[in-house]
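In what follows, structures are represented as structure tokens.
None of the figures in this text is laboratory data; all of them are computed from the coordinates on show. Just so you know, these numbers come straight off a predicted model, no measurement behind them. Cβ atoms are built from the backbone, for glycine too; each structure is taken alone.
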Structure I
Amino acid sequence: MVNQLNLNWPEFLEKYWQKQPVVLKNAFPNFVDPITPDELAGLAMEPEVDSRLVSHKDGQWSASHGPFEQFDDLGESGWSLLCQAVNHWHMPAAELVRPFRVLPEWRLDDLMISYSVPGGGVGPHIDNYDVFIIQGMGRRRWRVGDAIPMRQFCPHPALLHVDPFEPIIDVEMSPGDILYIPPGFPHDGFTYEDTLNYSVGFRGPNGRDLISGFADYALENDLGGVNYGDPDLTVRDHAGRVEPHELERLRAMMVEMISQPEDFKQWFGRFASTPRHELDIAPAEPPYSAEEVLDALQGGETLTRLSGLRVLNVDGKFFVNSEGWNPADVQAADALSRLTELSQDDLGNALQNPAFVEELTAFINQGYWFFDE
């Protein structure tokens, strides 16, 4: 069963997005958990899946990273199992991300799922991204504080906590409820009974990420090779002083590199279409021929995008999984970036273009798209 999200998006974006936290009661009416605790534990045993176990016993916090071999000695209270990017590995769980595709896909981080036993949690903390926490089975109480400067500290090398805070939201969540928290608001969840939580996270890069990412691109593409020059230099009475006009010229050199629209688009497309977590890529075996792909689509088959794959249209330039793509048919490429499932109708006249069909076939053979069984 697919869970349907009941949310007035324009109102939500205007009132709450990046402004204040809110509880959205019964946002998923009649919510059905798409995964079981046992399935989540199975994922945490896989080396490709980023998982953590956080426990709080006798006032002591501890955390360890997977893959895990067994969970027999954990006891019945005081621990949580968390798996990142479950939308890459578990298709029913990935369906939970679909209703959030009214937000920019390049901002989507992943679907994190946590299973907590009574008393389990990760402690009071602040996230630097937007998160929609969906309550699944069980009962959990959430407290959210105001976004004010707070001391952060590490009770364990793998955990970052904040001091106790006064809650502006204090709520017990029921299945299908969503707690939305913008960046910078401290929060803490307390578990009453075995519970599943689903966190759909949206992350924005910070200035450091952008500068270092662009610097890598500049090095790879040999940008900015022109040296500083000063043909208008005059005699100095103070050789040790850097003049304001020199600083300005240096800053202008750096700004000039970022100001080239084509280079900036090329860099950003690669940067933003790079997944933060490993993908479950399975190349087609045996590979398809272009004729087979065409026959399948014309025979009514549906093409599904690999979950977590980033396909972006950056102002008319296309990027798939950190690689630039110069498509033979721009309209069809736009459909591939807009839709996660496509039929013959969505691709239109592009199927009459052999060059486009070859490109699509190469993507299918790489495992980026596949035909539904």
Structure II
Amino acid sequence: MNHLLYLFLKKTKLNKGLYRLCKAKSREQIPIGFKEVEKAQILLNTLHADPHHSCICQNLVAATPQYDLQIIVPAYNVEKYIKECLDSVLSQDTSFSYIVKVINDGSTDGTPKILGFYQKNNRIEIIHQKNKGLSGARNTGLQEINARYLMFLDSDDRLAPGAIEALMTMAQETDADIVEGASLKFCGAVVTKRYTHSDEKRASANNLYGFAWGKVYKADLFAHIQFPEGYWFEDTLCALILHPLAKKISTTSHCVYCYRTNFKGISRTFRGKPKCLDSYYICEQLLADRAKLGLPMDEKFLHGIVRQFRLNSNRISSLKREDVDKAVFIQQSALIRQYFPGITVQDEFIQSFIEGNFSLYQLQATLL
């Protein structure tokens, strides 16, 4: 279905009526056996190979950290924005100590020259490396952690005034593993969207947004965790691994982050590209990592992972290939059977995977 048509149907709530109308005819079941899973895997890897990179690693976390906060800024060809980004940090009025690690990820424009002007600032450490992508740059900043908390700041974005003080004050008061603040998206001088929060000293992981930015994380969360490299949609790590690892979560109503709308970013340009299969691949990898980390595979998480599966389906359907859609369905069905054996729930989308009902799955993913 055309993405704009889907958004229109959802906004007008016509999607639910269409779903009820079509549901009775949704009976196409396909077998989910070893041979079908193997064929599906071959098809998907022929189109775009799975990067197969784990999120499990070993980072060096200082036992007696020098700073309250370590801010990790990956920078690749951002000569237009990097000064505004770094100045938004250096202008923060805060009582908390911080260090900014800027990872120049093989930039080929004027970014390295601009970074040179910050070389003598004792609050900024600049690391130059060959291009490894967003995850690879973030991971370089994670290898040595010398602060109690971490923050991720994309180099074309900026911190809102008072961001560090608001987030770290809440972290200090609550000893939370994650503190997230309100944020906004902007395009030029126009605010296009706001993400709001209330002041909650004990919040649910369900209240968190799925972005790596806009939060501070207790450094210990990253002692053995990194962003899986080679994938698009690397922030999937947050909902599947980081948020479940947190024992205590807090939120603040203070606006802490300003996200620049990037019309050339992955979220706007992935449609129709084979690499959008990373949306599925990264889920498969993180489920395996989650099992190794001993995180629960319970009913609550099952509902969370199928929400991610629905998102995967919508992204990958942009390839407009039914054989690929079926292959992804088979693979995701196999994952549910592998990691959630014996769980029965009254949810039609989950049941479509368990029963191998491809047409019901497609209808759910398309309309709801």
Worksheet item: Any idea which of I, II comes out highest on mean count of other Cβ atoms within 10 Å over residues 34-41?
Response: I
Practice prompt. Rank structures I, II by distance in nm of label points 7 Å out along Cα→Cβ at positions 106 and 282 and report only the one at the top, that is, the highest.
Written response: I
Discussion item. One of I, II was used to compute Kirkwood radius over Cα pairs in Å, and the result was 23.6. Which label is that?
Written reply: I
Item to complete: Taking 15 as the value of relative contact order in percent (Cα under 8 Å, 6 or more apart) derived from one of the structures shown (I, II), identify that structure.
Response: I
Worksheet item: Of the structures labelled I, II, which one yields 2.8 when distance in nm of label points 7 Å out along Cα→Cβ at positions 114 and 322 is computed from its coordinates?
Response: I
Worksheet item: To which of I, II does the computed value -7000 (helix-only ellipticity at 222 nm (-39500 (n - 2.57) for each DSSP H run of 4 or more, over all residues; to 500)) belong?
Response: I
Worksheet item: Which structure, out of I, II, was distance in nm of label points 7 Å out along Cα→Cβ at positions 130 and 242 calculated from, if the result is 3.8?
Response: I
